[in-house]
Structure P
Amino acid sequence: MGPQILEDILVPLSFFALVFGIFYIRNRENMALIERGINPRVTDARPKHFINLKWGLLLCGAGLGLLIAYFVDINTRMILATDSSKNPVVYFSLIAIGGGVGLISSYFIERKYWAETDKKSSKES
């Protein structure tokens, strides 16, 4: 009964402390930027055109990783001839690999776009 009561108290308290800490640190950072004369709302000079592309490639990569993990799991069950060989490590690792590949491809697409845009703007000037 003792550890359960301690858990019931510490979990909400630590969640509150985490949320409070995040907002406190963000507020301190914004105040420091304002003191230097920088607008905290505008942190990057380039617009965020590619946020949908980044999320789309991330989710497609994670879905593709999940599909590959499913096929790997099915094939290893057939090879090992056991029903109890569920391996969650395969699922988590291939989801992470697929999501990472999606984010890396998003980076290269954005880099190519910005290089072409910078080239065009330098030719016009």
Structure Q
Amino acid sequence: MADRPQGEPRVRTLAMPADTNPAGDIFGGWLLAQMDIAAGTMAYERAKGRVATVAVDAMTFHKPVLVGDLVSCYARVLKVGRTSITMQVEVWVRRGRTGEEQKVTEGRFTCVAIDEHRQPRPVPPE
């Protein structure tokens, strides 16, 4: 596991008590939503317009996210296809109680560029 985040910072938020599962840890679905926002904002910029998430692959939850953690999602482009963009998203936390930084989750997201009719469109060259 890397000791520093890989990619560009995309989302930063605080894990709150309302985001917990019955065990008191941050709900995985909440974390996945933050990651999807991070991937979507990066894909939107690269595609120069609207995108839709079409796949989430290779999700790995390394460590729990705790109430009070500062949650940061980092994204980087892995591949650009004709209509799609595949990104790696890493989630790092700064533990609220200790200040320690740890990678807690990572996954691969694929977004497709779409037009005004929600149909795939080519990703423009950079």
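Values for this structure:
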quantity	calculated
Mean count of other Cβ atoms within 10 Å over residues 6-13 - highest-scoring structure of P, Q	Q
Source structure (of P, Q) for distance in nm of label points 7 Å out along Cα→Cβ at positions 14 and 94, computed value 3.3	P
For distance in nm of label points 7 Å out along Cα→Cβ at positions 30 and 62 computed as 2.7, the structure of P, Q it came from	P
With helix-only ellipticity at 222 nm (-39500 (n - 2.57) for each DSSP H run of 4 or more, over all residues; to 500) derived as -5500, matching label from P, Q	Q
Structure from which 26 was derived, relative contact order in percent (Cα under 8 Å, 6 or more apart), options P, Q	P
Computed 14, 43, 28, 13, 2 for P(r) over Cα pairs in 10 Å bins from 0, in percent - originating structure among P, Q	Q
Structures P, Q, by FRET efficiency 1/(1 + (r/R0)^6) of positions 38 and 102 (r between Cβ atoms, R0 = 25 Å, to 0.05): label with the highest value	Q
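No value in this document is a laboratory result; all are computed from the given coordinates. Since the structure is predicted, the reported quantities are computational estimates derived from the model, not experimental observations. Cβ atoms are built from the backbone, for glycine too; each structure is taken alone.
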